[in-house]
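Derivation of every value follows stated rules applied to the coordinates shown; laboratory data play no part. Every value quoted in this text rests on a predicted model; they were computed, and no experiment measured them. Cβ atoms are built from the backbone, for glycine too; each structure is taken alone.
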Structure P
């Protein structure tokens, strides 16, 4: 079961990272549905290349942390890496569960603005995926203890 969860989370994070790299190099497919909008249908923000790269890097890093945590022998001497390995899955779980719940305005299960393409995708795909990631990270955390 540990192997299945690790592979599933790694595939999800590598795929999400790849989508952001695609956008970084000018891809447009799915971009419109990925940015929340206001009541006036204006984009809440427009991420630049650095922000897109940073998100791609972080998602790739999450995948690598999960793989490393699952397959490491647990004998790490560096205190910073020990700290990272101890709390990484908890951090990932909390981050994605909070994202699934949302800000009660634009994103998450409890958003108020529900009229946009983003809101439709967020309700049907993004928030459920974030909740699944959070649950799988919690499960993996407790299985690896």
Structure Q
């Protein structure tokens, strides 16, 4: 686990979350973070299904990409000391360019995988259909906010 701790004030401590078992290279150097822990809140940056070289894993397979994406969220939560039950907000962006009558089946495949990770009751959520993500072949990107209250 790689943590960068920044003290903004006596009452506010920020920790950069960069799990060592979850890194990928961008096409250029960037200073983005996988997540930040600020006091008892965890902000998980947009997670995707990519290998360490930044290539999409599970090309064309929304179920596999969803599983990998949620496993990556789990790595950030773990390193922040959070759990799936701590997530209060989940934003999902997914790519679908098939026929309209295929959309429901596609969304249900993605959602069945998501439900394997989320507790009941689950967080508030948003799902947005988009025409594309940062890299070709990515079908889903998810960001989350968690509040640790224990």
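I have -7500 for helix-only ellipticity at 222 nm (-39500 (n - 2.57) for each DSSP H run of 4 or more, over all residues; to 500), calculated from one of the structures P, Q. Which structure is it?
Structure of origin is Q.
Which of P, Q yields 18.8 for mean count of other Cβ atoms within 10 Å over residues 37-44, as computed?
Q
One of P, Q was used to compute FRET efficiency 1/(1 + (r/R0)^6) of positions 53 and 101 (r between Cβ atoms, R0 = 41 Å, to 0.05), and the result was 0.95. Which label is that? Let's see the in-between values first.
Working: P: 0.95; Q: 0.70.
The value was obtained from structure P.
FRET efficiency 1/(1 + (r/R0)^6) of positions 21 and 61 (r between Cβ atoms, R0 = 25 Å, to 0.05) was computed and gave 0.70; which structure, P, Q, did it come from?
The read-out comes from structure Q.
One of P, Q was used to calculate mean count of other Cβ atoms within 10 Å over residues 93-100, giving 13.5; which?
This figure was derived from Q.
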